[in-house]
Structure I
Amino acid sequence: MSAPATVIDLSYWQVGVALVLVAVVIVISIRQSLGLERDLALGSLRTIVQLYAVGLILAAVFASARWYWVVLIVVAMTAVATQAAVSRLRKPIPGRYGIAALALTLSTAAILAYVIGVVVQVRPWYEPQYLIPLAGMILGNAMTAAALAGDRLQSDLRARADEVEAMLSLGFSGREAVQPLVRAALRAAMIPTVNGMMTVGVVQLPGMMTGQILAGSSPLVAIEYQIVVVFMLAAGTAMASLIFVRLAVGRYLTPAHQLRRYML
């Protein structure tokens, strides 16, 4: 029987050598006049600084293993995800921060509680090795889904405002008039997740599965965790985008079931 695989520890210079890959992208940007050189350089610097800073914080949290530190980390992640989700909207929505925060918090809390408590059955529940990475994956995908749904909703409202007002004038309720737009927004938010489910393991090895294999886990164990993650992310994106769109679309309608055109 072969010895179990161990993680190859990378030195600072090895990480630095990986910057050659970014240099290749910068050369392509220069040669093709893309104008991305500054953003690539700044993005590379921020990647290094942010990830090392997060690594130091997580190392301290993992060592202490106190529930309040774990919860604080997740709250901070939710706040950053909320800001990122609303910043992608083309036009601000009144109460957008509250809408995004509620959508991300409810979806992440519900899915995370189910996965931690029922599926993986982590003991104690606040074990940072499990809770923080899983929360991060749910939040990241929920954030993207909410942003996609919000962007599609705004675009469709601007393009189909006359159609919505015509339905309202015919006696349809506000919810009925905007339902086709809500449906389209939810589909737009869910398509990347559904496409990913169709090709997972065939076109690419997902991040969690790859990480576990590199860490020496059995490929079958890694696959089982990845299956849970895929299902978890599908539920998280669906829930987050649904809550976000339902709350956001309500801002465009008055209590008298009229469309607030000035917001479009």
Structure II
Amino acid sequence: MLRTIGRHTLNLVQAMGDFAIFTGTSFRSAIGSRKILRRIARAGFEQGTRCLPVILIVGMFTGLVLGLQGYYVLNRFGSESLLGALVSLSLVRELGPVLAALMLVGQAGSALAAELGIQRNSEQIAALETMGVSSHAYLVAPRLIAALVVFPMQAALFITVGLWGGSLSGSLLLGLEPGIYWSAVERAVESQDVRECFTKAVVFGLLTIALCAYHGFNAHRCRSATGARAVSASTTRAVVQSSITVLAADYVITSFLV
């Protein structure tokens, strides 16, 4: 038993070290890379514009549900006027950055892991390295840099749409005055809450995109499968680990900032 625990611990430490080296190499390779701004813009389009529909839809329904459930909970205590505070703090401090990151992982992250896995499987990455082109600078670094900008923007959009969804639930469906709702939002949200939200979004973006890129880039190392199955297994592992990492990082950041 001790031997098994030790082996798994060493494998975990080695994997974390490989991931850290992979991420550091990717950022370092971006220095002096040619035409990297064009690739960053393309990565921003993939993570931003293409993910807008899911961010808008999920953000709206999250706000609607928060407004509906929050109203009935507050109504028990005669505090319906605090609905705006409940919705805004829930979105800004927790649900906004977390759910936005999970949606981006499900769409952009999975696509990135599958794309890199196919490129590794078809030896396109090996061809780049044979021609003297840094595969980290060409394929990974632009995605990581774009994530540092796109994830906070998507989180902000998610929160904005969610606030309007909460307003629709409170005002149109339940009869709460819009002025009461928005004044409670203004009083509740502070600059510290906004800083915490953007901090989480940046950390989530870096960790999730780096994990998805790492698993797709190293799809050939999959021991349980080869070929197309290795790409599928790497993509699944990337999405699962990224989702768990978002929740774990959310707890760690919240425990330090609260």
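Structures compared: I, II; top value of distance in nm of label points 7 Å out along Cα→Cβ at positions 106 and 130, i.e. the largest, recorded for II. With FRET efficiency 1/(1 + (r/R0)^6) of positions 114 and 186 (r between Cβ atoms, R0 = 35 Å, to 0.05) derived from the coordinates and found to be 0.20, which of I, II does the value describe? Clearly, the read-out refers to II.
Assuming 0.85 is FRET efficiency 1/(1 + (r/R0)^6) of positions 218 and 250 (r between Cβ atoms, R0 = 35 Å, to 0.05) as calculated from a single structure, say which of I, II it is. Derived from the structure labelled II. When distance in nm of label points 7 Å out along Cα→Cβ at positions 178 and 242 is computed for each of I, II, the one that comes out at 3.7 is II. Given 24 as the derived value for relative contact order in percent (Cα under 8 Å, 6 or more apart), which of the supplied structures I, II does it correspond to? Source structure for this number: I.
Looking across I, II, the calculation of mean count of other Cβ atoms within 10 Å over residues 50-57 that yields 11.1 traces back to I.
Computing mean count of other Cβ atoms within 10 Å over residues 42-49 gives 11.8 for which of I, II?
I
In this comparison of I, II, the computed figure 3.7 for distance in nm of label points 7 Å out along Cα→Cβ at positions 90 and 226 is attributed to I.
Tell me which structure, out of I, II, gives 6, 22, 28, 25, 13, 4, 1, 0 once P(r) over Cα pairs in 10 Å bins from 0, in percent is calculated.
Answer for the origin of the read-out: I.
Quick note: the coordinates plus some simple rules give every number you see, no bench work behind them. This one's a predicted model, so the numbers in the text were calculated from it and none came from an experiment. Cβ atoms are built from the backbone, for glycine too; each structure is taken alone.
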